[in-house]
1. Check the numbers for FRET efficiency 1/(1 + (r/R0)^6) of positions 55 and 175 (r between Cβ atoms, R0 = 25 Å, to 0.05) across I, II and tell me which is largest.
2. Starting from the value 28: which structure in I, II was relative contact order in percent (Cα under 8 Å, 6 or more apart) calculated from?
3. Consider the structures I, II: one of them gives 1.7 for distance in nm of label points 7 Å out along Cα→Cβ at positions 127 and 167 as calculated from the coordinates. Say which.
4. If distance in nm of label points 7 Å out along Cα→Cβ at positions 47 and 95 is calculated from each of I, II, which structure is the one that comes out at 5.0?
5. To which of I, II does the computed value -10000 (helix-only ellipticity at 222 nm (-39500 (n - 2.57) for each DSSP H run of 4 or more, over all residues; to 500)) belong?
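Bear in mind these aren't lab numbers, they're just calculated from the coordinates by the rules spelled out. Quick caveat, the model's predicted, so the values are computed rather than measured. Cβ atoms are built from the backbone, for glycine too; each structure is taken alone.
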Structure I
Amino acid sequence: MTPSGWLARAASDDQNFFVLHDRTGQRVTYQQLLESADPALASEITPEKLQQRHEQNQAAVERLASILDDAKPDLVVIIGDDHKEVFRDDNMPALSIFWGETLPYRPSGIMKWKYDPALDQALWYPQEEKDYPVASAHAERLIQGLMDDGFDVAQSKYFRDGQAMSHSFGYVYYKLMTGPAYPAIPVSINTYYPPNNVSPSRAFQIGQAIRRQIESWPEDLRVVVISTGGLSHFVVDEEFDRDFLASLAKGGPEAHASLPLVKLQSGNSEFRCWSALAGAVDGMRMELIDYIPCYRSLAGTGCAMAFATWS
């Protein structure tokens, strides 16, 4: 998203399209945030600063895409969450894996930007319909293995006509697989929607189990695990983000078990996706590529971006 899109979103932050929470996790209004905000935030939303942050984001994404291609994976496991693009209140699984032959990209089904219909969807997503490869046999094997490992896994083999993948997966194909589209296993966890959103500790265990299953397979495979989502939004909380990144670098389950759930509201709920990845890469070395607090308003609203690898 270019800075003009950030400002367009900021202009609607006071209209309750998204529920806002302060840094304690309490639900607040935009006006309450504005009244308590640091005046120094004005320096964060100058045209020059917005453009700098945008360029940092694009550079970090390009770095990740290059690292992915250098790894030459046989398959990619993608862990993301759904925003009622695929699953809704009639069926909201805590954990689900797609195992069809291909995963459909349909721009008409991605988010639909129902929160701000005035924004041009083309700012975020390509408009060409496409089907992306799924490592279907391995996805089926992962489902069966996780079931044997004590996890209750929902599964999808196809979507209804016109249905699209969640943008949590679409962005990986669109922005990271800029060369080959590697066969993927899409793993969806419910981070946003009570009462069955997974805890960070459970997410970490899911990641551990995914790794156990992959390592049990007889083939000599190069597997990359990617997680999408977070960090703090839609109110940027740099201290919370940096503490969490430090915990990821340290490794282990303790930090995830102790994450305060009251802080994991709205967009912050997606910390759970990072917790799942942390379980899969526990014991590996983390390299933080960049952390970019992308403010978009004087109230401190925005999205904090982080990019990291483990090897």
Structure II
Amino acid sequence: MNVTIQGYLDDKKKLVDYQLIQLLKMAEAPKQLKEAMLYSVEAGGKRLRPILMLAVIEALNSEISKGIQPACALEYIHTYSLIHDDLPAMDNDDLRRGLPTNHKKFNEATAILAGDGLLTFAFECLTRAPHLEAEQKVWLVQALSSAAGPAGMVGGQIEDIEAEGADLNLIALERVHQKKTGRLLEYAVMAGAVIAGADAQTKEKLKMFARHLGLAFQIQDDILDVEGEEERMGKPIGSDEGNKKNTYPKILGIEGAKEQLAAHFEKALDALEDAKINDTALEGIARFIIERTY
């Protein structure tokens, strides 16, 4: 990986990590609930979604200070979804990022409430975000609700569960993953564009960039569940097959999945070029997504 891009990701991750913890520590919550919320947030992660939002803001020559709190709100949503995904009623996972999952560390009820707490705290952070106009906040709240809710991530999650054991075709699989994974990545990009005040044409091209990037992200996730290293992934390899999930390698074979990955990556870069955004950070993040090993 390009050292410069890795440095960029590391610097932005430190910024996001710090703000995530500071905002949550100031939140009003019972002791055990706050501990459980902090536990999953402090467990780390790549922070790709908030970094992507900040990178778009920078690429459009705006101040990233405007996007810090919205970026944290997005990561709280992502973290809540992981807590709930790991629950016995869902994926029933014991490890997340190399640590016991939230319900293993605390208990199932606390984990559910910790996820609920992060979900709702995210919207409080959005409404309290400084440096933004009221119209921008309304857009951010509405768009995040749609991306994370029944029309987006939550809807994609139940479709994914219902499809376990069935044989989806490629179009149906892409539709599930566009909701389950793609919508939050698309939100990250579009929120950055709205915060930076981009024009309509630029937003449309960035939406295409984000959609292909979201599919590429999920394809690489599926590939890593087959070829990844458990130590680097921080969770067991092969869980998708064990849970009878529909994946790109299952439908296309591992080589076919890699071809799809490359195709979506190229289309993402084409959309970025069409948007007339010559930004090494955004291109580097896209490359990181398809080359990552965890």
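1. On the way: I: 0.95; II: 0.40.
Once FRET efficiency 1/(1 + (r/R0)^6) of positions 55 and 175 (r between Cβ atoms, R0 = 25 Å, to 0.05) is worked out for each structure, I has the highest.
2. Numbers: I: 28; II: 20.
The value was obtained from structure I.
3. Values: I: 1.7; II: 5.0.
The structure behind it is I.
4. On the way: I: 5.0; II: 2.4.
Traced to structure I.
5. Working: I: -10000; II: -23000.
Here the read-out was taken from I.
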